[in-house]
Structure formats: structure tokens, C-alpha cells
Structure 1
Amino acid sequence: MKKVVEIITVKDMVIIALLIAIEVVVTRFLSIQTPVVRIGFGFLPIVILAVRYGPIYAGIAGALADFIGAILFPIGPFFPGFTLTAFLSGVVYGFFLFKYKENYVKTLVRISISAFIVTFILQLGLDSLWISIITGSSYVTWLPIRAIRAAFMLPIQIILISIIMSSKQLQPIIFGKTGKESD
């Protein structure tokens, strides 16, 4: 049986901190940023956290990464709604992917469901709401351009998460030092 929250060691805290730092750097410096849309790969460190440590740690790490990135490298004013979206993204990835690796088809289905929820419900739905609140414009005006971004990013997320989870070289990092899928 999977535990939702496990006791973590100092080594685990260092790994979590490094993945948070990687998420901040990848999101802030290695993404394509427009005033409306950001296309990047900052979700990958959070996915690794979600698979290895579960939904709670991934959610907290996602929120911390968003907060740290917003404070150190602001793009606009800090808005806690985006931090909530980052937290919920980590929770969703953790709920569907935490130490989960059965056969390829079942894993691909779980990856697809989690990526769809994060991309369309959280990033398209909630982030469009946060942008409309910040700008004072209509929620509906943000949906078309952000829907194109979501449709573009969904297959990319599914493919990259699948590659990472199936990579023999990364399994010790993702699933822990023994590479076991479950305890």
C-alpha cells in the first residue's frame, strides 16, 4: 500500500531542493515567454518529485518553486493564484504517478489523464481566471490563445513524461535508490 506522506531523509530534502531549483531555472530562463503564454519544461522536475515523493511533497515543491521564482525573478506582480495552480499541478501528478509503473499502457493512460488535468483544467482553466483577475479583462478573451497553448503542450507533456518514466538511466533517480516501483 502506498503512503501519501512518507518520512524523508536529509538526502531526500537535498534532492527536493535541487529539483525545486531546477524547476525555477527551467521555468524562468529556458522557457518561451510572451505576455500571455509561457511554453516550457518546468513541469518535468515536479513530475519527478511527484513520482518519487507523492502528491503532498510535489504540491508543496511546486508552490515553493513558483513562489521562489516569482520573488527572485519577477515577470509581473506576485499573484497567489498561480502558486495555487502550481501546488495543484504537483498534487495531480503525484496522485496519478506516485511510484506507479505497471505496464506501459496503464502507465501511459495515467500520464495522459494527469497531463490533461494539469494542462486543460489547471493551466487553461485556472490560470486564465488568474490572468483575467489581474488584468481586469474577460475570462473568455483569454481562452482561445491559451487553448492553443494547451493543445500544443498536452502531447509534449505526455511524450516527455513517458520518456522520463521509462528511461532505465533515470529510474534510480525517479523511483529511489533501488529503482523499485513500490514498497
Structure 2
Amino acid sequence: MVLTYVSEGGAGIAIARRARRPHRTNRTNINRDIRAKEVRVIDPDGNQIGVLPTYKALATAGDFGLDLVEISPNANPPVCKIMDYGRFKYEQTKKKQEAKKKQTTFQVKEIKVRPKTGEHDLQTKLGHIRKFIAKKDKVKVTVIFRGREITLSNLGRDVLQRMAEEVEDIAVVEQYPKFEGRTMFMILAAKTS
């Protein structure tokens, strides 16, 4: 945002103006949008035709009944391919969707306990950990120390160690117990088969 000062009657008024946005560079130039004088042309079969003036390259693309698409605008001269632009865009979106499918997503779930948490409560928490690990999520097990409990850090470490041993058949410790302020935590992740 740019501020412009306008002076009327001795008082300056600040008027906000929006700065111009830069031209989008991620857009693919096709046909008449190609600004270069000469381009290296590749035909639909992938064979190189050569360096042609842009108007001749457009005429060649018209003979094929296809579009002239700028593939590599930063090359000297820019590389253009004769192809069906609609199909090209469709294939690009399909590739992006395939790449997205192959990505594995997971969440980090958090389980909080205290150094003196009872046996039954720990078993309940372990059940939750097993459920999260079965869904391939990571689990952050946190021991919270309140007041003078901070002196029971060994007890907190024992609780974390015991929880790790209870689920070692399905999970591995990704990050070992570590202190952070008044909390101690470790991270569990599903075992890779």
C-alpha cells in the first residue's frame, strides 16, 4: 500500500492507494500471447522443426489444427510445442492429483498424563494411543508437572518409559523423553512393516 499526501487548504490528507500487482508469471502463454519474435518449435510427434518467426510457428500450428504452447519461456529462443492446450491442461491437473494421492498425511495426537496418574487411567490412555497408532497418526505423550511435582521428574520418565513398552508391538519411539518447561514429552509413531 502506498500513501499519497494531498494538500488542501494547508492540511495534508493521506490517501491510501493499492500498489500494482506484478504480472502473473505462472501462466502458460499460448498462441497470440507469445511475445518472442522467434521460437524453437516442436511438432505434435516430438520432432524439432527448428527456430521460426512466431507468426510462421502460429501458421504451422494452425495447419495441424492445434495450439502453439510456450513450454520453456526462459530458454533462448523460447521453446514452443504444437499441441492441444485443453488436453495439456487436463493432463497437468491429473498429474497434480496423482502426486497428491501418493502423499501420506498424518496428524500428531496428544495424550496428557500426570506423574501420579492411576493405573486404570493409564490403561485408558494406552487404548487411545493404540487407536491413534492404528490410524497411522503420530502420538505425543506429555507428562505435565504442577507445583512441586517438578521434583518427580524420574517418576514422569518412568511413566513415559512404561507407556512406550506397553505399545512397542505396534509403535516405535520417534523422539525420546525430553523436558520442555514444566512438561516432559515423547513422540510415538507406527511401526513400518
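Relative contact order in percent (Cα under 8 Å, 6 or more apart) computed as 13: which structure among 1, 2?
Details: 1: 21; 2: 13.
Going through each structure in turn, the value belongs to 2.
If you rank structures 1, 2 by distance in nm of label points 7 Å out along Cα→Cβ at positions 144 and 160, which sits at the top with the largest value? It would help to have the intermediate numbers written out before the result.
On the way: 1: 2.7; 2: 1.7.
Largest one: structure 1.
Here Kirkwood radius over Cα pairs in Å is compared for structures 1, 2. The highest value is that of 2.
Given a value of 6.0 for distance in nm of label points 7 Å out along Cα→Cβ at positions 40 and 168, calculated from one of 1, 2, which structure does it belong to? Working shown, then result.
Numbers: 1: 3.4; 2: 6.0.
It must be structure 2, since only it matches.
Of the structures labelled 1, 2, one was used to calculate FRET efficiency 1/(1 + (r/R0)^6) of positions 80 and 112 (r between Cβ atoms, R0 = 41 Å, to 0.05), giving 0.10. Name it. Comparing all candidates, it corresponds to 2. A value of -10000 for helix-only ellipticity at 222 nm (-39500 (n - 2.57) for each DSSP H run of 4 or more, over all residues; to 500), calculated from one of 1, 2, originates in structure 2. Structures 1, 2 were shown, and distance in nm of label points 7 Å out along Cα→Cβ at positions 32 and 136 at 3.2 was computed from 1. Here distance in nm of label points 7 Å out along Cα→Cβ at positions 56 and 128 was derived from just one of the structures 1, 2, and that gives 3.4; the source is 1.
From 1, 2, which structure was mean count of other Cβ atoms within 10 Å over residues 48-55 = 25.4 calculated on? Corresponding structure: 1.
Values in this text are rule-based calculations from the coordinates and carry no lab data. Because the structure is predicted, anything quoted here is derived from the model rather than measured. Cβ atoms are built from the backbone, for glycine too; each structure is taken alone.
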